[in-house]
Structure 1
Amino acid sequence: MHSDSRFSHGAVVIVLLSSVLTGCGGYADFTLPPLEPASHPRTMSLQLAPQPVIERGSAHDVLNPSVVRVGGQLYNFYSEFDGRVWRTALAASGDGVHWDLHGVVLSPNAESWEGSYIAANGSAFYDGATWWYWYQAGPEGAPQIGLARSGDGRSWRKEPKPVLGFGPRGSWDERGVADPYVIRIGSVYYLYYLGQNRARQQQIGLARSSDGVHWTKLRSSPVLTIPEAGSGAPDENGLGEPAVWQAQGSYWMLYTGRSATERRSLIAAQSRDGVHWTRQPKPFTGDQPWDRAVLCDPTVLDDRLWFGGGDQPNPAQNLDGQIGVGSIAIQ
C-alpha cells in the first residue's frame, strides 16, 4: 500500500541514502519487444466477485497476492500483517476461489539488510524447477528489493544483498524501491516497481535482467508519472503496485492509484513497447462493504486477477485488508 508518508508498508523516514545502486547494473535505454498494434483501440473492464477469497481472520491485513500456475494447481504468495511485521504466506487452490492456507513461508531477517519490518509484497515466478520470489524488505522508510529462491516454495535461500536498490541522489527513486512485479519474455526478465523521491512522490519504473539477479534500470524511468497536484486524478497522491501482462496485441498494466483522500483504485494503462503508456480514464473502484475504500495489489494470470481490498483508507496497513478475485475483459 502507498501514502505520501509511507512506502508499500511503512512510514517514510527522511534519511540520507547511499547513491550506490546496490545489486543494480547501471542504466540503459530499452523497451520490451514491440508489439503490432491492434486493429482498433481496446479498452479493459473488470468484473469483481462480491466476496473475498482469502479472509484476514486474526491478521490485521492479508494483501499483495502473487499467483502462479504450476500444472493444474495455483499457488498464491501473499502478504500477511500481524500488527507489527509483514511476512509472506502461501496458499494453494485448484480453482483460484477456494484456497488451502499453508501459513507463513518467508519472514524478515532483523540481522541483515532487511530489518524486522517486512519481507513480503513480492512477485513469484516458477521456472520448472525453482521458485523465484522478488520481495520488498528493509527498515521502515528505506525499502529495497530482494530475491529468494526455493525448490518447494516453503524453504527459501535469500540473496545476501538487495538485487535492486536506491537510485542516486536527486533521482526519482532515491528514497526507496518497492512493489516488484516481474515478467519474463524469452530469456529476459523485466521488473516493474515503485520508486519514491525526496519529495515523497511515488511513481513506476522499469528494470531488466538476463539472470533475475543483476538488474539494469531504464534510463528514462519513471514510465508512469504522478499527475499534477490538485488535479483530482485518482492517482494524484501516488501510484504503484503494478501488474503487467500481454493481451490483444498490447502490453497492459493495472496499478494502484492513491487519491487525495487516500482512497485507492485500480487504474488500467496500455502500451505497445512496455515503456510508453496511455492511461484508461476511468478507474476501477470497489463497491462492496469489504473493499469500498481500497482496491490495490493486482496480480494477473490470463484473464483473471486477484487483488487486495479494504474498508479503511489508511496509508499503508490496518485496512482490514482481504484478497478478492475477478475477471478481465479486453475489447
Structure 2
Amino acid sequence: MAEEATTEVKKTTPRTIIIRVIIGIVLITAGYFGFKKIMYELHHETTDNAQIEAKLVPILPRVAGYIKTLNVEDYAIVKKDSLLAEIDDTELQLQLREMEADVAQAQTDIENAKASIVNAEASLNSSKSNLDVAQTKKDKALTDFNRDQNLYNDGAITKKQLDDSRSNLDVVNKQFETTKNDVNVSQTRMGVIHAQLNKADAIINLKRVNMEQQKLKISYTKIYATTDGRVGKRNVDLGQFVQAGSPLFTIVNDEDYWVVANFKETQIHHMKLNDAVEIKIDAYPDLTLKGKIIAFSDATGAKFSLLPPDNASGNFVKVTQRIPVRIEIENAAQYKDKLHAGMSLDVSVAY
C-alpha cells in the first residue's frame, strides 16, 4: 500500500505543480490588470462621444450668374488665392460700358456748364460796365438838369430847354434802372449756372461710384480660394446658374485640427485646463495621439440645438447633459494625412 501511494504521489505531483503555477500566474495577471484597470478608471474620464474638428471655409459667390469656368474637382488640394471658378461677366461688362458712356456724357455736361459760366461772367462784366456808364450819364443828366433849373429860375433859358433837360434826365434814369436790372439778371444767371455745375458734379460723382461698384461686381465673378486646404464635395457644374451667397463647395483647412469631446456633466468635475489627454482614432486603433484640454464650453450641447429644451414646459424629464470640451492635438501636423474632420474618437482625460 505504501509503495502504491508513493507511486501515485510521484505521478501527480509535477502536473499539480504546473497547474497550480498556471492558475497562480493567471490569477496574478488578472489581478494586476484588474488593479490597473481600476486605478485607471479612478484617475481618468473617458468618452467615445468625440470627433475631429477643422476649419471649414464655405466658398460663396458674391454675384449671381452662370458658371463659365470651373478649375477644381471633388477633394482636390487648393492653395490660397488660386482661381477656383469664374462666372460669366458678359452682361456686367456691357453694363459697365453703358456706365462709362454715361460718365462721358456727364463730363460733357460739366464742360458745357463751365463754358456757360465763362459766358455768364463776360455778360455780367459787360452789364456792370454798362451800369457804370449809365451811372455816369445819370450823374451828368442830373447835374445838367439842376443847372438848367437854376438858369430857368434866373430867366436865362426857356421853359422848353428846361423840359428837354428834365426829359433827358428821365430817359437816363430809366436806362440806369434797365442796366441795373440787367446786372441783377446776370448775377442770378451766374448763381443758376453754378448750381447746375454743382449738380453736374454730383451726378458724375454718383455715376463714377456706380461704375466702381460695377467693376467690383465684375471682380467678384472670379472666385478665389480664401485658404489652403482640400475641397469637399462640389455642388456646382459648368453652365449652372448660381445665386449670390449659395454655397459652391467647402474648403477644409488642413493646417489646424482639434478635438471636441462631449463629456457627461457628471464627468467634468475633476477636469481642468491643460489636463493630459489620450486620443484613439477609430480608423487607426493602433495609433494613440496626445493632447491637452484648452477650453470648456460655457453651455451644454442641447443649448446650441435648433430647438433647445425648455425645462419649464411642464413635461420635464431629467437627462444627463453633455459639455463640449476642446482638446488640442500635440504635433497635429505630423498626423494630418490621417486626420479628417468628423472622424470618431475615444478620448481619455487623466486627472
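Every number in this text was worked out from the coordinates using simple rules, so none of it is lab data. Please read all numbers here as calculations on a predicted model, not as lab measurements. Cβ atoms are built from the backbone, for glycine too; each structure is taken alone.
Using distance in nm of label points 7 Å out along Cα→Cβ at positions 30 and 158 as the calculated read-out, with 16.1 as its value, let me know the right label among 1, 2. This value belongs to structure 2.
For distance in nm of label points 7 Å out along Cα→Cβ at positions 150 and 294, the calculated result is 2.3, so let me know which of 1, 2 that is. It must be structure 1, since only it matches. Figure out for me which of the structures 1, 2 the number 122 belongs to, where volume of the Cα convex hull per residue in Å³ was derived from the coordinates. Computing volume of the Cα convex hull per residue in Å³ on every structure in 1, 2 gives 122 only for 1. Assuming 0 is helix-only ellipticity at 222 nm (-39500 (n - 2.57) for each DSSP H run of 4 or more, over all residues; to 500) as calculated from a single structure, say which of 1, 2 it is. Clearly, the read-out refers to 1.
Ranked by distance in nm of label points 7 Å out along Cα→Cβ at positions 46 and 78, structures 1, 2 are topped by 2, which has the highest value.
If relative contact order in percent (Cα under 8 Å, 6 or more apart) computes to 21, which of 1, 2 did it come from? Here the read-out was taken from 1.
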